[in-house]
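Got some structures for you, see below.
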Structure I
Amino acid sequence: MSFDPKIFMEKVKAKNTGESEFHQAVEEVFESLDTVLDKHPEYLEAKIPERLVEPERVIMFRVPWIDDAGKVQVNRGFRIEMNSALGPYKGGLRFHPSVNLGILKFLAFEQVLKNSLTTLPMGAGKGGSDFDPKEKSDNEVMRFCQSFMTELQRHIGPDTDVPAGDIGVGGREIGFMFGQYKRIRNEFTGVLTGKGLNWGGSLIRPEATGYGQVYFAEEMLKANKKSLEGLTCLVSGSGNVAQYCTEKVLDLGGKVVTFSDSSGMVYDPEGVNREKLAFVMDLKNVRRGRIKEYADKFPNVEFMAYEKNADCNPLWDIKADVALPSATQNEINAKDAANLMKNGVFCVSEGANMPTEPEGIECFLEAKILYGPGKAANAGGVAVSGLEMSQNSMRLGWSREEVDQKLHGIMKNIHQNCLETAETYGVPGNYVVGANIAGFLKIADSMLDQGYV
């Protein structure tokens, strides 16, 4: 019995029409797995590939809420409970107008392998809504979150499904949802991660994805006898991941020269220092402003507005050594990848989920640059979510140093696992294949152990 990725993908596309991001995520993984599946006919006999791409449960629901003008608004809510072979479903909630079934299925599928790589006992899920928190008042966001959780609470729990934050869902939204869950269920449990420190949150959780992304980049560089010190880095985005990615780059002696949001990008050739980073954190986390204000505030900074339907992103066309995409999916296309390498970038570590299109990944792999795919490089966020779950279960909190040390250790282990697996399967240095195979093997073996469920 042999595995044909092309025939498999034809079936996936026919069964999941119009879900292009999901198709892309599945194809990228299964292109790496034919060798493994040919060596393990038991996976094919048990239909592991078919079961892996089929969510265990898809929940879709109506979310009505009242805006400040007293008008009824209606959004759509989702939770994709993808795979529970390793533990309770675990993965973020995204509030953004682009949210639909296909995007959440892609995120949930990526989450399966990512959570497997952390080695923590977590299954995988993803959810959210097409609600846009931008330009909404705190009261509007609260009313939406309460309505959203009124339905979601039926399907989640500390031993069932533990959501976290994602794009559009930060500490404010997690707080409103946790409060509503507690009110309805009359229980104080670790049902969400990313909670406030005063009520069950973990130190280092806000920083975790950005820190982990940089730790992974540093490990790739170390394996090649280099370090981040003195290197120039391009960071996309300006939210949580981008902010703490920048902070960790500064800690390790590197220089960040860019930020972006949906309106455009800023280029600061002098580099972001602690004062400038504090401004971005206040701008984005408190005032919820646009990144152009960074260029208005500091001298010698260039702002470029994004053009609709442009064939490349000017942020990836700047001289640098390291690229740290931290915004959203498919933000680097083939032309962007070529521009990055033309400008001297030799290391890419992904903080966003699937930020590089397949043609871009191909460019990186052909050029044999250091390329850390998101499912490995951005696993720090969910890893510390798992550590938050552990602290909640034990009714105690660990120190900042202890959590950071555990996070650093997990990222080192993920890097080592990817590197060794790639070597074992004959593609040394290919972190894409290493991450896909290492994540898959643990899941596949667990699913075999648990029977046809």
Structure II
Amino acid sequence: MLTNEYVKRVYAQVEQRDGDQPEFLQAVQEVFESLQPVVEKHPEYEKAGVLERIVEPERVVKFRVAWTDDEGKVQVNRGYRVQFNSAIGPYKGGLRFHPTVNEGVIKFLGFEQILKNSLTTLPMGGGKGGSDFDPKGKSDAEVMRFCQAFMTELCRHIGQFTDVPAGDINVGAREIGYLFGQYKRIRDEYSGVLTGKGLEFGGSLARTEATGYGVCYYTAEALRVLKGDSFEGKTVVISGSGNVAIYATEKAEQLGAKVVTVSDSNGYVVDPEGIKVDVVKQIKEVERGRIKEYAERVPGAEYHEGCSGVWTVPCDIALPCATQNEIDEASAEALVAGGCKVVCEGANMPSTPEAIAVYQKNGLLYGPAKAANAGGVAVSGLEMSQNSYRLNWTFDEVDAKLKSIMESIVAESLKAAKEYGHEGDLMLGANAAGFVKVANAMVAQGVL
């Protein structure tokens, strides 16, 4: 609940201006609730209008993307790039290709990205982009033509020291390759303008694994510090079967846990013996198939239609790695009933406010997305560094840096939570720690 007058006033202004963007309003309200003790302690933020400025993107680019399908028919999609805040570095954030993409979704993701990037300690501002284009069912040639048309406009607005996009949902190595090639052709330059590139042309080892590994490093550190516990012997439920879910499954199993579920937009599989990561990789990364095929290939595994049922599977730890608002109040109650003690978020804002209230009421260890899934953008930042140096670090070097960053996010979140009177609250701590760094930079740079 918003009680601080300054915070309430600014949020009311956001509601008035952006009332048709529910995801963005949800993200702002969650952050603002955490920031009330921060702005009370720092009156200079109100004087400098920090809240009013941080919720307003520095730039929103919206454009038409026209391309031809394999039948020669013209298709038209919408493209977006929201350059939200550059106080601590160039805009940094992924591109999402999905039918649900609209300006409000991109703004919510960009707003979250500001604080997430700040938490990594790397010099990156917040941005996000994408299109309502759906790569599912499209040929490689169609995806290539779309990506080239998309980058033809986007290239005017990005650059190595201005805005560095990466991948997000449905934007993987294939799409990044096509996007990078088109940028290079139009701009006639070879620079680190995109991250998530192939290893042959400037990519970083461990980038593919980064978000999934990172959420597990974060969870392991939070468990160690707050509970004196670990992944060892725990049962884990994971949603999703994309990049984040696959590598969260892989790392959780390396850390001694048994992951029993993965899912996609059609349904979920339960494997009581533990998910076989190599099978999921083959289905999703190679064949681009549906997760129900897992149950057809692995004896003893069961497939269930519908996504929400995955949260009824008993577990010790839940790692939502699919999409926003996938856990509502009923699903959160189901997790608690199934014995869950820990929820750390691999997806962006996968829990509704009502679900978070259930976690807090029942004393679950809750790691919010902007902290727990920051591993992807952290290694994107490390890729930017390698591009600038014109060198490559080994997998172990990048992985060690990733682990260190995720552990420092836990430490900084807990430090901020204690400073602002909410000891042990990882959500408030993450919001406060990420915000203060950006707010101080905004104050120092004047009214922009």
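Read-outs: derived from the displayed coordinates by stated rules, not from any lab. The shown structure was predicted, so the numbers you read here are calculated from the model rather than taken from an experiment. Cβ atoms are built from the backbone, for glycine too; each structure is taken alone.
So if we calculate mean count of other Cβ atoms within 10 Å over residues 71-78 for every structure here (I, II), which label has the highest result?
With respect to mean count of other Cβ atoms within 10 Å over residues 71-78, the highest-scoring structure among I, II is I.
So distance in nm of label points 7 Å out along Cα→Cβ at positions 103 and 303, computed for just one structure, reads 4.1; which one of I, II is that?
Here the read-out was taken from II.
Which structure, out of I, II, was FRET efficiency 1/(1 + (r/R0)^6) of positions 351 and 383 (r between Cβ atoms, R0 = 35 Å, to 0.05) calculated from, if the result is 0.75?
Source structure: II.
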